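What follows draws every value from the coordinates through simple rules; no lab data is involved. The structure presented is a predicted model; accordingly, all values stated were derived computationally and were not measured. Cβ atoms are built from the backbone, for glycine too; each structure is taken alone.
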Structure 1
Amino acid sequence: MNFLVVPLFALANAGIALSGDAIAAAFRSDITWGVIAGLVLGKLVGVTLGAALVLRLVPSARLPGVDLPRIAGVGALSGMGFTISLLVASIAFEDEGSADQARVGVLTASLVALALGAAIFAVAGRLRPLPPPIGETLERPPEDDRDHLVGSPDAPVALVNYADMSYPGRWRLTEALKEASDLVEQGHLRLYLRHKAYTPEARTAALALEAADRQGKIWELHDALARCRGEFDEQAVCEVAGTLGLDVDALRDRMAGGADSFKVEDDSFDVEGLEPDGGPVVYLDGRRMHGLINRWTISEQVNRLLAEKGATRPD
């Protein structure tokens, strides 16, 4: 509708007789070429130079992905005049023949501006590709001696989970990772746990997990907290830890001492601003996973990565 019917409706009501003689006469007219030059070149030069001046004088106006090549593309596209340009052409010329020549210039400029804008964006994308959006690639590669690892460190595919244990839906990702355990057992996938602690509850849980790791029961506590429903505080976390046989006093002392605070904050800083509602942030071989994350989507992505690496695909 927007790309076919509306333009055809507007063209039919533009009041232009697009006969062969009229078009030939228009392209012999200085009026037509003046309109084309003004819309295509004038808009391109004006928008690009104006934006370049602002970027030069006001550094704070610079935004990710808004560089001069892309601004030039937008400047070219701004030469696509239609309703207002046609109205101005009608008002500017009393002679109907001159007005028709100006209207042909407007329509031609729109086509040229579209092609020029597309070409500028294509060349810019090839010569100066934009960096991936923030958070789309893993900030730090997995570290076997620092991160919490499940599986063989030699497995070809790495999944890094930045976990917010206060997120109400945390159990869904935990179940998905457990269901993908066959990939881990076959040596195709290794799992890493990091922390995403934006809230006091998430920070408490993260510190508790680090303290539990000192007692060799981080995964038992992780799974138990993932199964808990609702919010929890330090008392609730310690009660869960007690049911697992952890030394609660030692757990409390390490949490209060702040020995693991830097690690928790460092992990959280990697994904700062991502999924502020506490949702999972998961990276597979350094690329962030989006959409539904379950056993099937994980297996599909792992299979694809294994095929790219030339490794044996899991059954």
Structure 2
Amino acid sequence: MLCSDLGILVFYTRASVVNYNDKENKTYKTMTISMPLVETSYPDQYICFAHPIEDIDESYVLSSSTKADRSVVHHVATGVCGEPASSQSIWDCTHGQGKTCKGDAVNFGGWDEFSKKNGVFEFPKDVSLMVGGKSKLKYFIVEIHYMDPVRNPSVSAANVTLTFTKKPTKYNYQTYSLLNGGFIPGNTEKGFFSDVACEWNRPPAYAYRYFVHTHHYGILVEGFLIRNNSLTLIGSQLSMEKKRDLYDVPGGPLEIKQGDILAARCLYLNKNNQPVKFGMSEGEEMCNFQIDIGYEPQYEDNFKRPPACMTESPIFNFCEHSETLGLCSK
């Protein structure tokens, strides 16, 4: 629960449908949701906001566009869920990142400080996300990582515009994330890879695009699919000089089958004597290779929440597992 002694002051919430159009026989509408004005009380504070969307007609999200105030925001995460983690519409979620929802949840869109432009997200062709009507996804969630304490804000820290259509698509949307815990050893000025890998044990799906994210020690993030000891590159990008937020999988959508291994690694340079912990704060590090996936609606029960894979660095490494030996960098 948020109260004034935590430095959280809520003033106004602005959320409205601003446009209706008909284009190429597809009726669509847009809705802009603005983060309420809040004060924060300490560095690296996370504030979450839940806006109800259950009253809209059954619709399919086509895109989102996130505009953020670079002077106060490190990154913005957005998505929809069945029920917010808090009974309050706005709450301090610093100690609950990634746990903003109860029940069904889908993450999409967002923005980070390394983006060269506003966070524009469009769903892949033949993929969408149903909301409203009979959908179990009843709330739109905005999670903001504030860099420093904010006093007397005069403008919203983030504004998100959603575009909907009435036409369903062949595949439903979800994300799959490969993440690291643990730490980056000190004195690794020649480079250090943190590794993560898990077996895919869900119904078949398709990988369309990927997103990479590190903090200031990160240089490069790569993702792979391994099948029968054969490697397929999902994507590879510099993490702090991104030309855009999302990159297409080379060669088009890549099928993921049961028994496949999904793997990722992040390259860091740590010239300090001390290790750098993985975590959510600005002074810590992150390794995130996130994949946009599409799956057939019949498998909806297997994708109610965003699946993820996390391993501890440097304990886990590719060289010690037969399935990932082809990625061994030692």
Structure 3
Amino acid sequence: MAALSLPPSKTPFLGRLLRLLAKSDVLASAEAGVYGLTPLSYLLVDGILVDGEARQMAFPLAATSRYHMEATLGLADWFKKDVAQPPFDHVHGATQFEESMALLDPETDKLFHEALAAHDWIGTVLRECRDLFNGLQSLTDCCGGDGTTARAIVKAFPHIKCNVLDLPRVIEKAPSDGVVNYVAGDMFHSVPPAQAVMLKLVLHFWSDEDCINILAQCKKAIPSREVGGKVIVVIDMVLGSSPETMSETELLMDMLMFLCTRGRQRNENEWSMIFMITRLSRNLELEVSLRSIRNVTTNALLECIRYKVVVCNKK
């Protein structure tokens, strides 16, 4: 208790909480009163990284923030009103990842961005899908933020020239060391030209109509095959593609999109419809997951949601 900076009087209450966490498989307990980490809780320890990348602790902290809880509690009121904005925006008058959230609560806004970065795992994509990048000379990462993904690509493939497209307020905070080319702009209006364009965990934030408009701009950015044009790489969740044990988690991720964005998680048919409307042909699909995550103590694998890497060509 002293190590936790908790008063001794809280010992019985802490024990009751730990008992529940063990029952929920967040902690392990081989004997009464003795608790240890599981693969899940191991990821939530401060300083633990996934594949050497972002810390995962930020994601549950963000998803259980008071702003998300209040938005959830406001759903009954939201359903009764004919409003277009997401429940989060309706309750707080601010939008996640936009300046309005930073003005409302700078510390929580920072946490939200850390949670977004926790889903980068580009190392897994580079390891399991290396062939995607063979033959590429240039690539544009849409909504690339501070360039973490693009910089990892350049490190693995130094010959690829990477553009990072994001809003001006994001780009102005990006490092200026010349490793990647940062472009301030809006993917709804223009995408920097390159042989390939990548949309990694982007489209689930947007409506079907918005996705169609984004993909249309991506198509314009890629030259014809005759002059070296390659593909659009879409990395996102496909509902129903993960193991059955993760189906509830997939739906909870969809609820998070419903609560905070105009987008959604999509199943196979819904993705196919978007690609058909934008006249993109899917010539390759790869499945990636974080199944390589192991608990260093127990060597146990952590079951994870699977994402699909869809490679599209212009028809």
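From which structure (1, 2, 3) was helix-only ellipticity at 222 nm (-39500 (n - 2.57) for each DSSP H run of 4 or more, over all residues; to 500) calculated, if the value obtained is 0? Only one of 1, 2, 3 returns 0 for helix-only ellipticity at 222 nm (-39500 (n - 2.57) for each DSSP H run of 4 or more, over all residues; to 500), namely 2. Out of 1, 2, 3, choose the structure whose coordinates give distance in nm of label points 7 Å out along Cα→Cβ at positions 111 and 167 equal to 2.9 when calculated. The value was obtained from structure 2.
Looking at distance in nm of label points 7 Å out along Cα→Cβ at positions 135 and 223 for structures 1, 2, 3, the greatest value goes to 1. Taking relative contact order in percent (Cα under 8 Å, 6 or more apart) as the criterion, the top-ranked structure out of 1, 2, 3 is 2, with the highest value.
Which one of 1, 2, 3 has mean projected area of the Cα convex hull in nm², for residues 127-190 alone, as calculated from the coordinates, equal to 9.6? It must be structure 2, since only it matches.
Starting from the value 0.97: which structure in 1, 2, 3 was Rg/Rh (Cα atoms, Kirkwood Rh) calculated from? Of the options listed, only 2 reproduces it.
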